[in-house]
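Each value in this text was obtained by applying a stated rule to the coordinates, not by laboratory testing. The structure presented is a predicted model; accordingly, all values stated were derived computationally and were not measured. Cβ atoms are built from the backbone, for glycine too; each structure is taken alone.
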Structure I
Amino acid sequence: MTEIHPAAIVSPKAELGENVRVGPYAIIGEHVTIGDSSIIHPHAVIDGFTTIGESCEVFPGAAVGLRCQDLKYGGEKTYVQVGARTVIRECATVNSSTGEGAATIIGEECYLMAYSHVGHNCRLGNKVIMANVASLAGHILIEDKAVIGGLVGIHQFVHVGTLSMIGGVSKVNQDVPPYALCDGIPCSVSDINAVGLRRNGFSPETRRIIRRAFKILFKSGLATSHAVEIVKSDLPQIPELGHLLEFIAKSERGIGR
């Protein structure tokens, strides 16, 4: 059965699923939907048009779904969507979007550590990890299984590729390619995320091809267009390489090389 502490403030219009637990002094607004078996800890605030998936956990002091910090926001109806089994730790913030009908979206099984921040209109894939005090400005896209280190700041409209890892205290103002280790101020590609690729079942041959591609694309000193043509002509065109090249082709902010 759903358990709501007497000291919690839960709107009678909020929709709570089966076996939801709400701790003391938590606040849940009238347009909030919380999925089955989720836990809302004391002093957490969930408001706005927010949907929390099943088996999520929101820790004390976290604020999810509150009005965005975009100065252009004019009171339009916007949303937050949080996928199943996502954990939002102490004092993390997830802002609602700007623009009528837009949504800030967090995928399934993400882990947002203490004091991390997801700004308006961001989209996070599944199993994304944000370490303590990592901060996303608006309109950022993070692909599946990316890892954002502690105290990292990411500029608005940046695209972060799948299975990439950004080192702590980095300043990210350009796109981060899939499978990359990136670090620095400004952030740039240093190597492939070999450990992450191995843990996620990438074969030794696939890792070898990706590493060769990285050397050509990011370490050769060649112009990007020239490096891409060499990768296309000289390396086996496996799906993972195709995703990397497509990511580069669509990059609007450029890659930190």
Structure II
Amino acid sequence: MAARTLDLLDDLVAHGRAAITTAEAADALAIPEDQVRVRMHRYVQQGRVIAPARGLWVPVPPQHRIYGSLPGLQLIDLLMRHLERDYYVGWLSAAEVHGAAHQAPQALQVAVSAPVQDRTFGRVRLQFAIRARVAEVPREQRTASTGRFWVATPATTALDLVDDPDRSGGLSNAATVIAELADEGKLTADALENAARHFPITTVRRLGRLLDTIDLPALNGGLERLASEHRRSPITALDRHGAPEGPVDHRWRVAVNTEIDPDL
């Protein structure tokens, strides 16, 4: 019996099939579904297969067993499709996909449409955060060996980094990464304006101030148009964790309550 289970896993790897459901495994092994977990248990212990979600089994090819899992970018779309979640790889993880790897994240950072618990498989960590309108925010598909996955566009990445600096290593690190994206030619004023329509005006203002700080005013035209539509709204604190105190940048209506010190 065990050999048949191992044969099934090896056959999946050999034919490049990235995952199998419990129902599919039960059918292939000619056993009841409630017996699949029992059959898989020893191979989970051996690192030959992982169960990233109930009812989903992902064989781990030999080259990845030292890490205890497929790489996060190869695993994420399999998991999200199984859980029926809209998503995109975001924040520092998206910046790394786009070539701005100043500070590689310790976990794959993923925006999701509904709650998903963080999870760890060996050395691979997946970290989730709910974002409104995930499927509407500008995102794009990239290719991994297991198929395609969704990642935030560079413009969405820049806004996410500023919108949630706790996931970005702080505003100074966000500024460093955004400067790297700009150096790679990945950011345009039009793309930033389009993406910014999906974010709060406070985030638009903070990004505008940050781009001025790192000497990238040419990217600010669209952001300034959006900001001008909200001239009557209250002053925004540059550091959202602090009060809106300190000198005010009237162009952006931002109180500069922290210093930005990018590593440029």
Structure III
Amino acid sequence: MSDLEWIYGIHAVENALTQQPERIKEVRFQEGRDDKKTQRLIQLCKTAKVRHSVVPRRDLDQLFTATKDRVVHQGVVAYTTMNKAGNEADLHTLVAGLDENPLIIILDGVTDPHNLGACLRSADAAGAHAVVMPKDNSAPLNATVSKVACGAAESIPVYAVTNLARTMKKLQDQGVWIFGTAGEATQTIYEQDLTIPTAIVMGAEGDGIRRLTREQCDYLVKLPMAGVVSSLNVSVATGVCLYEVVRQRAVKAKI
């Protein structure tokens, strides 16, 4: 399967042009779009010497007729080499080379590309060092993920591993403490010290984290739920957990 794919949307294309223009083969703009954002993207294409053209809207629409999701391309698409997920060895090399306490998000069974993209966006914004997910039963890194992530899919390291429990054990051997999120946990995430080397496991909505994954965690934690709903969307919960880590570490840095 080709690593080239059409990505779409103002932010996704802008970030690709800004961060990794060498990976872009072509950019196409919708005929009749002449706003400031479009002009900025055209200038970025010229600066990076990326081939670009102006085409009728139907030509852009036809690029995504085979996709299941309704695509809102915002008048710009780019044909680019997609980021590849790293492997387990790459992950452990990254962790070993960090000069600060790791912050890692582990996604167990997140199959919706919209949720994956939103998780990557939150992870990037919070300064996480990596996102880890199983090779099987996970959403692929595709155009939808890139659009939702608003550039984070091109910036934050993502690792797809064959055996998630084994990877977690190796992270623990590297000094990383693993916190699994589970509704039945007795402690909230706010009661844990997250200034230590930390990995947080987020499960799919409904099913949560799998049994083997859960058993490999050092601690199980939950988010307090005061209303009638039993859980949050996984991307929302990921953002809440990440920023509790950010908060704790910022407080400790001031002491």
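Can you rank I, II, III by distance in nm of label points 7 Å out along Cα→Cβ at positions 32 and 224 and just name the one with the largest value?
Values: I: 4.1; II: 7.1; III: 5.3.
Sorting by distance in nm of label points 7 Å out along Cα→Cβ at positions 32 and 224 in descending order puts II first.
Matching task: 20 is the computed value of relative contact order in percent (Cα under 8 Å, 6 or more apart). Pick the structure from I, II, III. That value comes from structure III.
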